[in-house]
Structure P
Amino acid sequence: MTGHSMSSTRSGENGVALVFTLFLMAALSAMAVSLMFLAQTETSASRNYRTMSQARYAGEAGIHKALNYMLYSYTTPSGTGSDQLSSYDITHATTCADTTIPTCVLYSGNPVVLSSSGSVAANYPDATKRAAFASTATGTLNVGTGTVTYTAYAKLISMRSVVVYGGSNGVIQTWQITATGTVPGALPATVEVTALMERTVVPAETFAVFATANTCGAIVYSGDGGTDSYDSRNVTLTGTPPNQVPSIDHSGGAIGTNGNLNIGGDVVIEGTLSTPRSGVGSCSSGAVTAISSSGHPTITDGNISLPQAKVYETPSVPAPGSLDLDLQASTTQATCNVLVAGQGWNCTKDTSTNQFTLTPSLSTTTTLPLRNVTLQANVGLKIGGAGNVVMNWNSFTASGTSSLALESTVTTATLNMTGAGLSPSTPVVDFAGNFSTTTFDSSKLQIVYAGEGEIKLRGNNNLAATIYSPNAYVSMASGYDVYGSILSKTYANTGGAKVHYDRSLASKYFTLSNYVMSSFSWKKY
């Protein structure tokens, strides 16, 4: 019984190994299929990632091509030419069709657009710029496995015109640039890349004296002159009227140059020296040092090393008038009137003081174009009007006993000088006279000159002004102090004169920053 029972049990287990084998084979087959599917999925994901990356790189190439055009080839609108500011609606009152942009600049009632994309139409006043962008901001990339394409368009989000340091007009723009990169073929990919390109207004860096030349002796100081500072926003006058002057601070009178400071005597610079040059000692054309000195000069606050040379734009100066104005004590009011009436101005004369006053004959007149203006001995000239007065002259000479003044109604006066046709020995501005102001606000008078001639400041009087002449030679002698700021190519002070830097200029004069890409994003389709 026992043996029969054991034999019966064994016969019931026949085929179990085969069942286990079948289960195992099924499991292995499932694993194999899963691995094959996973491999295919990974391959597909890798291919998708590759094509998406290629499309994104193409889109980024479109962004950079558009940025490159905007930075180096595109010129902003101006008051003249085929791309005028007056063609645009910059009030920002209209909402763009693109809901991601709250407002934009309009032309002919539609958003301003430069485009190389077939799906986005260009809308820009200047056909040349439209064509240049369309040909530049498109192209292909060879990625080894094929060719990918890109196009771009730029939408003008905001724009405004500002007056920058030096008197010229600058235009601030913000562009939204959108580029599309596409991988064609059976498995295509499209990526859209968007960037914001903008620039801002920043305070202009002004100095008591700055010389743009990168040579030896860009600034030459001898005698016992120097620099210090004051703030015309909070002036305390000292002395006896009418010879009062601001009280000064023994600091803040910074100077700078792209080249060398040659300083001697008992000169005291009550501030810093900024220059990209280094070293003290002998200076030569092949080895321009920061400072060459003799005597007992002092720079109270040391040196600041500039990372690179400073660049100041050459101003665009309007053409002067065609009539000369030579004012002498014997000049009559009628003669003066004849000379300025053709420019829309009136002339009156106070015979007791020999002071001539020029005022616009119309309230809308703010520009006074003349050729060569001369103030002879014992003659005063006062410029009247309201708001911002612009004087476009070729040359200006004022003797030591003459004076130039502004009416209190004048907000600012800009003296644009051309200096055409003068002999090399004749200064464009020869200012030995007296500039009269009760506030010593140096921003009220800005002397702007684009040429390479001389601006000569001499005598024993005071001038409150800002001089912007990045290509000129400015010389000072005797006791002729300047309250404000001087920018020139080269500068020499050979007497006891000082430049009292007006610290308020740091908050009154502005320039444009470099363009920056302030945002960046992308999305795939």
Structure Q
Amino acid sequence: MTSKQLISRRRFIKQTGMTASSIAILNFLSSCASGKRKPNIIFYIADDMRPEMFNCLPEGRGKNLTPNIDRLAEEGTMMMGQHVASPVCTPSRFNCLTGRYASRAVNDEFIGFTKKQQGQTVIQWNSFITDQDETLPRFLQRAGYKTGMVGKNHVVEVKDLHFFSDYQLDPADPGVKKHLYNNSKKIRTAIRNIGFDYVANVYHNNPDFIGLGKLAVQNLDWITQGGLDFIDQAGDAPFFLYFATTVPHHPEEPERSWNADPLITADGYLEKTVECMPPRHTIPERTKAAGLSGKNKENMLWLDDSLGALINKLEEHGLTEDTLIFFFNDHGQLAKGTVYQGGVYNPSIVWKKGGFPCGPVCDALVSNIDFAPTILDMAGIQAAETHFDGISFYPALMGEKPQTQRVLYFELGFVRGIRKGEWKYIALRYPEYARNMTLKERQRVLDAYNEDRRFRNMPIVNTDPSKPFSHLEVLPGGGHAEFESTGKYAGYYDADQLYHLAEDPEEQNNLAKEPAFQDKLRELKSDLKKILDQLPGQFAL
């Protein structure tokens, strides 16, 4: 930079009254423009972690052996105002990889299902990314990034997969192996078509739903090896790695998770064991030595070992100074399948060497639709503001205070909601056909659901067709994913719900019918309607 340019830049800073954190952002963008290497990015997304599994949260402090997650939290920033827009795994992943609400999905299943719901969009496990969608990895590819994905998919649409009608078929059978290979090839191709250069070691769905009972186990070592290979192959280009674990989501029992046969993968049997993490037999030894016992302690250490392997690989290549790590759980677990705080509130971690100006904790209200614009912002990549529903929270990491109050929007199943400061509004609306279902029709729907679960040797949670539906599904009693929270809130079945989170963080006191709060109810209803008017589909308020 010449002396004249330096003076001009200083005059610009003085005249505009830029803060130190704004100057830091300007410095970062200037370095990108000058040809300095853009940051590598690892987006590590865990599956169904509960608050007590995080040592960095009050619920889990000291209850887990997770030194690598702890390191990210200690050296990086805890996003304590982090929320998700849609708290089940498929739409949440859609949010992360597109920066858009899942109600904008254009895949055939979602569009067809919306028509059946009389035009009301219903966000469940149906909002898949297609090759028509603009995605975060596409933006990064165009900016010179190498992009890679390993682990759990459950978000990219893959058509014409072979369905195994017998869940107990042998994966070693030549005919079965052929179908597994063809399925895997289609899955990898579909993922490449949405912006990933490298795709390896993918579980298309949760282990119980990949097709065969004998393959319905976890293999995190296999997933991790795929991530390590990608880093090795990235070369001099900056890279983006989307690393999606299948744990600690069920199956949780040792013989189907950390202590399963290490040769079993979603693609069939390996010829030899993958050795890229501490040996599995040391997992119980280490948790016992740490004085820990109980459900999922071993799986959490196994997950942490995978993160540690990635960090070690960065250090091996001298890349820690140039890499950002996002550690994110796919959604809240205390009320999965609802838009109550237990489902949508979901702290995350952002790490870089040396930390961020905001310090170890950032309380800014943010959503998972913000990840895509934030990552592009941090990489110095321009994108039209109108493309994303989310906004970059990079300024918050740099210590900036928000200029306007953030309104967070939530959508799932048959509910919509917003959070505005200390207030929360939730609207529950079932289509007419659901409200008018006969007991016979309800029995038929429930029987079909339970038959599929029996086929996969999965637990049955309800057999009573007279039970009310959940927020997520027109299914008596709700499905397995949300059964722990179905009906557990005092106002769960109320059409309109208003909560003052500062005084009622558990959302048990619905103020929607209280005369003193009608102005607040109208205000939040109006705010929600403004958002709904900009989105596809219908939702009557």
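No value in this document is a laboratory result; all are computed from the given coordinates. Because the structure is a prediction, the values reported are computed rather than measured. Cβ atoms are built from the backbone, for glycine too; each structure is taken alone.
Tabulated data
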{"read-out": "For distance in nm of label points 7 Å out along Cα→Cβ at positions 57 and 289 computed as 5.3, the structure of P, Q it came from", "value": "P"}
{"read-out": "Which of P, Q yields 5.3 [distance in nm of label points 7 Å out along Cα→Cβ at positions 65 and 217, calculated]", "value": "P"}
{"read-out": "Label whose coordinates, when helix-only ellipticity at 222 nm (-39500 (n - 2.57) for each DSSP H run of 4 or more, over all residues; to 500) is calculated, return -6000 (choices P, Q)", "value": "P"}
{"read-out": "For 21 (relative contact order in percent (Cα under 8 Å, 6 or more apart), calculated) the corresponding structure among P, Q", "value": "Q"}
{"read-out": "Test item: Cα Rg over 2.2 N^0.38 Å, for residues 121-280 alone calculated as 1.81, pick one of P, Q", "value": "P"}
{"read-out": "Which of P, Q leads on distance in nm of label points 7 Å out along Cα→Cβ at positions 321 and 417, largest value", "value": "Q"}
{"read-out": "Comparison of P, Q by Rg/Rh (Cα atoms, Kirkwood Rh) - largest value held by", "value": "P"}
